[in-house]
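Student: Below: a set of structures, written as structure tokens.
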Structure I
């Protein structure tokens, strides 16, 4: 099973320590992957301690309770995280609070268990696009002054959004849910500082189409860095293994010049296949097929990795077999990547 994991955190501008935190751990002996993300509530003290505690306690509890059934392990791990955030050993930390997203992928059963507490989110990326599958635990709260009187501004009651569920309440509401994880799909854990930026879903969806996940997400974060008004964190796991009987479907799609999306093919998997095929065709000097693949890539603007582009150019030169259509496409895409 091929997959990749990438995470990134950014501090709020001018803030010394990031109040967000994430962890992931692979339990190879059990074929499980565990991911956790937490956002310490900034209006409370020690937000960075709260988020670190939540993730560390969740991962540690899940790891050590192997005798329990997986759903029980998951629930117990969240309870332990809530307990440690609500009742820290260090008295000065008392009163801290955090949101939390936990994910466990059972590779053998191909199932995802997840829960989200607070307003940090879990998204699923599939052939249908990007979809939020968690629910935000927050509501509008009327603001009052110190005397308890409702605050008005220009005759309108002042409100703010408050969390209705969080770690630190000493009894967080837990609702574990389950879904599938198919080839090419991705799960995205993120804090509100990340998803609150404009066009988050559209921009992230485009980034997830690229083959090199780490480079693509790094560019996404750097591109939007000036728009983050809070600590911002993202953690992604994406499957990159091909589905069953993929070669027959892929070849028919190319031969008939059908838009790959009509056949429910995920872009980054298709690009990976085409790259591998082109490198093989260069060695066997099959010019007509290379031209066919090149035209298809151009028509549907499939992404290419920088590593493939450089390898293909070197291979054509080494084999004294330069197909001009492919060569020009590769140079064009290389300029775009370096821009």
Structure II
């Protein structure tokens, strides 16, 4: 088995995309995977493992200079795909470990496409139907990584609730406590979507700065990532909270589960608030408005997606009757 280095735009980059057909026999799955293109930011190289002239495994290496884990410079391994069995996985992951070590990095993290702004994590229940925005991958990938010495460094969950009721007494007390801050909730102005994103960029950098494995993102990359979401957004399900001075204090971003054709499910994708204690409870206040609106519009369930098991969104999901029905793992390995 031979590892081949390539890069988007290179003459042999087709090997990287050709690998998808070896791992996913379904044309529908192949179509989904073909839309996943390596993020340009922090991309170092792409690798394809060739066996008997065929691509049997692949991955991308990212070097994010702002990313550290346990005080060490960290390399990300993303876009992993591999045929079943131990041999190809061991060959590719072993080569990537040796390659990453040449940079002086002390740690590897994966799967992660360069940063937590991009796709990352494996699904433990990968055999179950996906909801919209979940990553597609083979269920055996987790075992392949474990067999090659990768260990869990982060655990996440997605919560599901079919009870869209709101504890109005609790929300009333939160609203009273927030009155001195002059909090006002409004929908995102989709007619001025780009301008709204430009305004949100510095707020989200601050709000996410304490998150696990956070690294900043430039405005250009932020716009590249979020502008394509516009066709999927409904203004009543993208809420901004502003204080008396008009400064952004919180964001709640939800999208429909486009994969759910049997019922109407809403996905809470992003929750962020200013960490100032004056705004304690703001997430619950915004969640209550989303729940009321979803119930009024005929939604039957809500998913709180990709919650870090120590994050504040877990508490919000718990208060609104969310039960964890999907879990995710992020791996690391010392170099």
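Student: Given a value of 17 for relative contact order in percent (Cα under 8 Å, 6 or more apart), point me to the structure among I, II it was derived from.
Tutor: The structure behind it is I.
Student: I, II: which one has Cα Rg over 2.2 N^0.38 Å, for residues 115-170 alone, as calculated, at 1.55?
Tutor: The value was obtained from structure II.
Student: Computing Cα extents along the principal axes in Å, for residues 51-234 alone gives 65, 37, 33 for which of I, II?
Tutor: II
Student: Now for a separate question. Computing mean count of other Cβ atoms within 10 Å over residues 19-26 for each of I, II, which one ends up highest?
Tutor: Structure I gives the largest value of mean count of other Cβ atoms within 10 Å over residues 19-26 among I, II.
Student: Also: If helix-only ellipticity at 222 nm (-39500 (n - 2.57) for each DSSP H run of 4 or more, over all residues; to 500) comes out at -12000 when worked out from the coordinates, which of I, II was used?
Tutor: It must be structure I, since only it matches.
Student: With Cα extents along the principal axes in Å coming out at 67, 43, 36, pick the structure among I, II it was computed from.
Tutor: II
Student: Where does the value 27.6 come from, among I, II, when mean count of other Cβ atoms within 10 Å over residues 35-42 is the thing being computed?
Tutor: Answer by label: I.
Student: Further question: When you work out FRET efficiency 1/(1 + (r/R0)^6) of positions 203 and 283 (r between Cβ atoms, R0 = 30 Å, to 0.05) for each of the structures I, II, which one comes out largest?
Tutor: Comparing I, II, the top value of FRET efficiency 1/(1 + (r/R0)^6) of positions 203 and 283 (r between Cβ atoms, R0 = 30 Å, to 0.05) belongs to II.
Bear in mind these aren't lab numbers, they're just calculated from the coordinates by the rules spelled out. Since this is a predicted model, take the numbers as computed values, not measurements. Cβ atoms are built from the backbone, for glycine too; each structure is taken alone.
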